[in-house]
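Undergrad: Take a look at the structures below.
Every number in this text was worked out from the coordinates using simple rules, so none of it is lab data. Nothing here was measured: the structure is a model prediction, and the numbers come from that model. Cβ atoms are built from the backbone, for glycine too; each structure is taken alone.
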Structure I
Amino acid sequence: MMQAGAVPVTWMQVLCELQRDWAREVTYDGAMEIIKKHSGAFGSGVFYAETFCK
């Protein structure tokens, strides 16, 4: 596919593109759970921010 011009992307880019509008409450919690569980240091940062910024 790359030879045909496709640009590879990560699962995180796909998730953010699917979420698109972070004000959408219906899908926000699910997207954030995926991020916290599977995105390493970024997920840890999200967890930290949620814990200490409430």
Structure II
Amino acid sequence: MPAARISMRQIIEVLRLKYEAGLSHEHIARACGRPKGVVGKYVSLATAQGIN
């Protein structure tokens, strides 16, 4: 089964909550209604691109 799509707006919100608000992946997942793994994936991808 293919992964569900996540909008750019939601990716930006995940990164904002991580880097500006300093929330944990678990708190971000609850706030955005996404699994913790999805949050971790996008934070890792951003970090790999030098966004922190």
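Undergrad: Supply the structure label, taken from I, II, corresponding to Rg and Dmax of the Cα atoms in Å with the calculated value 13.9, 47.
TA: Matching structure: I.
Undergrad: For the read-out distance in nm of label points 7 Å out along Cα→Cβ at positions 11 and 27, a value of 1.7 was computed from one structure; give its label from I, II.
TA: I
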